[in-house]
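What follows is calculated from the coordinates using simple rules that are stated; it is not laboratory data. Computed from a predicted model, the values in this text were never measured in an experiment. Cβ atoms are built from the backbone, for glycine too; each structure is taken alone.
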Structure P
Amino acid sequence: MSTVGIIGAGHIGSTLAQGLVDRGYDVVISNSRGPETLADLVASLGSSARAATPQEAAEAGEFVIVTVPLKALEQVPVAPLAGKIVLDTNNYYWERDGRIAALDEKRTTTSQMLQEHLPASTVVKAFNHITSADILTDGTPAGTADRRALATAGDDESGVALVTALYDAFGYDTVNIGPLADSWRVERDQPAYVVRQNAAELEANLARATR
């Protein structure tokens, strides 16, 4: 199986690391405080996981998950992510991140900001509108009635395809919003944000979103 790099070891990053290890992936996880602070986490994840620096996680991952606060976006390493698919889980919390005029004025999205920071990478939205507590508990097998759905957005079909396969492995249907420019439809304070919904309900909530 693939090696996945994870930059950010908060609730989402740690939960995804567990889910990926459970599904046969090798995980290289990092945070801003240093690998030594992740000793307990990697011990709980087992031999398929190791702690590293963000640079090392970016280098090791065949694809990489960026799950850091938006205010830390500029600290994400650029060069080792060139040519790779990068999953962006971020949301804009001005209370945490400070006011960002381009987002307040609806001129960009969080994923477009990461794409601008990583011009040689393929950024795709993923896992941003489900709570960490639900990621490993709400998934069900494909074909299950009323199966929960998650949205993705990306400018490249390969990124969307990877997220679609990953969602299915975690037990979720996928709704493709379209390009990164439309990823605002699933961001904070929109109808689709952190509510349980099947694919039809998610499509309806995305259509109801207003900017």
Structure Q
Amino acid sequence: MKKLPARLLALFSLLTVEVAVVGGVFIGAALFFFFLVRVVFVEHSVQFDTWAFQRMDALRVAWPGLDPLVSGLTFFASLPFLVLAGAGIPLLLRARGHRREALEVFCAVAGAALLNQVLKTHFHRLRPSSALLFQPGMSFPSGHAMIGLALYGCLAWMLWRHRRHPAWAALLVLFALLIGLTRVYLHVHYATDVAAGFAGGLFWLILLRAALRFWWREKQVIK
């Protein structure tokens, strides 16, 4: 019984402003994802998707030189690149003595990829018929958006956490968002697919970070 107040104090010490903010973002990402599910699969609304395609088509007409840039950007969340980055970056981090960071990056990419495939199989939404290039697989949620945000968001969080290059951290997040937009530009995903991918990637990142933090804390207690 004497240990109970100490345990409660330790628990409340974890309830910092940072935890509250992250928890709010976590819940918000989950609610937003389910809101998109309702819009797409219950209400069958295409208003937002149609509007987004129209804006991207207008951009393509106004700036035809964007096509090579968009094709280049979208590669940085493609399957070949993600396999290379998901294995290569952890190996590099581990070689430099950052074992925890290596595990975090690997789990961010691998877990997001697995979760994305489970969600795509469950929702089974076909890709847009107006796609400018062939892409296999299902559409909802976007893998480029979800796994890309998981990878670049994880790297950005590491830079921010270690108080190094915060501007680079912001640029990494912006880069992930731009990659998601390229999928709408190319008509290989609906805008709701991309938005759901961002929400799913953010949800997974926060869940992973909380799980790893709890695991490492438990390992320290055991030692």
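Numbers below:
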| quantity | calculated |
| --- | --- |
| Distance in nm of label points 7 Å out along Cα→Cβ at positions 113 and 177 derived as 2.7 - corresponding label from P, Q | Q |
| Top of P, Q by percent of Cα pairs over 20 Å apart, for residues 105-160 alone, largest first | P |
| Which of P, Q yields 16 [relative contact order in percent (Cα under 8 Å, 6 or more apart), calculated] | P |
| Given -0.26, -0.81, -1.14 for log10 I(q)/I(0) by the Debye sum over Cα atoms at q = 0.07, 0.13, 0.16 Å⁻¹, calculated: source structure among P, Q | Q |
| Parent structure of the calculated result -26500, given that helix-only ellipticity at 222 nm (-39500 (n - 2.57) for each DSSP H run of 4 or more, over all residues; to 500) is the read-out and P, Q the choices | Q |
